[in-house]
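The numbers here are math on the coordinates, done by the rules we state, and not lab data. Remember, predicted model here, so these are calculated numbers, not experimental data. Cβ atoms are built from the backbone, for glycine too; each structure is taken alone.
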Structure I
Amino acid sequence: MNATPARLRTDSATFEADFQARLHWSADQDAAIEQRVADILADVQTRGDAAVLEYTTRFDGLTAPSVAALELTQAELKAAFDSIPAVQRDALQAAAARVRSYHEAQKKACGESWSYRDADGSLLGQKVTPLDRVGIYVPGGKAAYPSSVLMNAIPAHVAGVPEIIMVVPTPKGEKNALVLAAAYVAGVTRAFTIGGAQAVAALAYGTATVPKVDKITGPGNAYVASAKKRVFGTVGIDMIAGPSEILVLADGSTPADWVAMDLFSQAEHDELAQSILLCPDAAYIDAVQEAIDRLLPTMPRAEIIAKSLTGRGALIHTRSMEEACDISNRIAPEHLEVSSHEPYRWEPLLRHAGAIFLGAYTSESLGDYCAGPNHVLPTSGTARFSSPLGVYDFQKRSSIIEVSQAGAQILGPIAATLAYGEGLQAHAQAAEMRLKAPR
């Protein structure tokens, strides 16, 4: 089995066309999926629990007398935690502690209310409050992502969200103990063994059993992504995620085997995942390709990796590290590794990335599980204008304005002038009335 990423050179006359072709990925959903999701959402909105039960039986092969019977109790979550091996319990708790510590620092930096009084005594500020209730979607069945539970629930918990509702599909009733244990560690309030578009609908609209939430976060398949997109506006969502991505910006100083494995780490997600290496050293690129060829047969998911690297991967020979940084900014990758012996030289040149991993020892996989920063990151170039999931996603901000009598004399004429200019006389007169002496 071979994995042959495209070999590109920035000094080639065809580089721009080849580069754009390699980056292209369409986020358009299949029309049949879109219609099916629309039907499911409408049905759950109309029939509530009955529709959720019907789809859970149809899609997950899980029959229950009621949606209430699909709710996991806190005792069940605790039992799952107690049932897993001690090494897994310790790993979960260690990862959760680091994720919580990072998001506590994030909250202090950007998630606190503030105010000040200006010279005329008016009070201006911002009040930061948590959302009342959020829903987190966690993939289930063959896919088991306890790390996703930690990354979605912990920042919500740190933000002060009182209720965190988890939904996780359990096809044929197969529950993953590690996922349930992660829910226990992360402080999930309630958990339901439902999934798919019907779970998103239940969270967005509410049913007799599943409470309506204010925001839905977490990854899922095409049906889940389509459903999240459709319910946006009724509730908030985190993002519409595309295939996973890694870009390694290397100067040739890191062992080639390490970089090859880092490329594998995203390629193994699925065939559409993208792994790209940018490097000014042609001999090093050859060494990475040799490592890919040698290590691929040892990988359990070798077939998926091979299809991903051949279909969407690229090894790009650049003129310099500076040019590599420029190309990286154009890509705006989800994960960006600066695999260099002097990463701080290049970091200031990097403007767009979901997460930046500095130095040879900082593998992307450490960020996925336990470094601390959130692993829910913008994909498909959206890092140009969006950010990782964080405490701020589970908070809202209200402006605070208290204008003093003296302040009204200063601001009133300004507001009135602008309001008359817009043809809004009531606005203007409301400001002008405050110019008169109070009764």
Structure II
Amino acid sequence: MKKLNTQSPDFQIELKALLAFETAQNPEIDRIVADICADVQKRGDVALIEYTNRFDGTSAQTITDLILTQDDLQAAFERLQPEIQTALKTAAARVESYHQRQKMESWTYEDEDGTLLGQQITPLDRVGIYVPGGKAAYPSSVIMNAMPAHVAGVKEIIMVVPTPKGERNDIVLAAAFVAGVTKVFTVGGAQAVAALAYGTESVPQVDKITGPGNTFVAAAKRRVFGVVGIDMVAGPSEILVIADGSTPADWVAMDLFSQAEHDEIAQAILIGTSQPYLDEVQAAMNRLIETMPRRDIIEASLGNRGAMILAKDLDEACEIANYISPEHLELSVENPQQWAKKIRHAGAIFMGRYTSESLGDYCAGPNHVLPTSRTARFSSPLGTYDFQKRSSLIQVSEQGAQKLGKIASVLAHGESLTAHARSAEFRLKD
């Protein structure tokens, strides 16, 4: 891992270089995705079947071969071992409980003249969630995307999941059953995103698409945004740990590994206030890496984008964290709630030495779909509110129209919009 020191005159330059990540669109990928999206929009189910057979190595003859019903999802759940069933249900219940508290409510109030103003909250009608499939099993992704939609009151939750070589993952499908998914299509890639965005003869058009995917999925979500809503175009996974030296070095080392093992471009950063402690963590990493099945990925990630930063104190560490604006921030310190108040930008804040980031990934309750690539400066975790929308309520009384109409008339004439002005003036008594 790179070693940085805040007292170095080049620290800011080194930090910016560490955080730099090429987010520019790949023209070749964009061209391929554009062609696939246009084809699915034009030919519907036929194109969807062709791309699925080509890219996933399946042999579907009709769209029915790619559809899973509630009965299929329940059967997958029942095939699991009891302890896995219990873990899924417990995690889903915790996620549901947390997201229930995020529900926005409608409200109104009246002016002194009887004019009613307010806000009406309604759920989206139908959403699509994208879940990676095949040998990769991400039941947590199903729960984190589907459960807030379910809590928000979305009537239909359509899930798409690729099944390379026809391999269906029971734990993923069981998670869909537990989280209240309506229907599953075993399709993936840009073609799945296009099907959800535009609709086909069999895949219903959705209002919003959420969930992670590869670069083709990300490019497709970017392309269809505006036709439908999307959650975000996510970058590589990130963790930033601020440690005061009170947490066992092995714990911190494994926390850094937990993000580095995602892929070679994931980012793990440790900020400490003691060089001997940073050295202790490095020694723990050198020892523990021997036990990691994904050692090659972890080493590539830490070598490419990982770093240890020596800060002069925790106040400075928090300011650096605010600049980095990490997806996951662990405050592995004494009195973590005190230091959390100094954090302005982070997707999720994990407070205290017993709060490993991995608990948030699976079962703590808050959502694990978080802003990456410094976007926590202006965006938030996925939540119930992402599946609700607001409509303004305005009911002007006769008395209120006399006051507001005159104001609107003046402003409309100022913008040379005569019809706007007269529309208000017609309701004036004098």
One of I, II was used to compute distance in nm of label points 7 Å out along Cα→Cβ at positions 119 and 399, and the answer was 2.2. Which one was it?
I
Given structures I, II, which gives the highest value for mean count of other Cβ atoms within 10 Å over residues 87-94?
II
When distance in nm of label points 7 Å out along Cα→Cβ at positions 111 and 215 is compared over structures I, II, which one is greatest?
II
Taking mean count of other Cβ atoms within 10 Å over residues 319-326 for each of I, II, which is largest?
II
Assign the value 3.1, calculated as distance in nm of label points 7 Å out along Cα→Cβ at positions 15 and 255, to the correct structure from I, II.
I
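I have 0.80 for FRET efficiency 1/(1 + (r/R0)^6) of positions 303 and 327 (r between Cβ atoms, R0 = 25 Å, to 0.05), calculated from one of the structures I, II. Which structure is it?
Here the read-out was taken from II.
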Where is distance in nm of label points 7 Å out along Cα→Cβ at positions 7 and 311 largest, in which of I, II?
I
FRET efficiency 1/(1 + (r/R0)^6) of positions 199 and 247 (r between Cβ atoms, R0 = 35 Å, to 0.05) from the coordinates reads 0.10; which among I, II
II
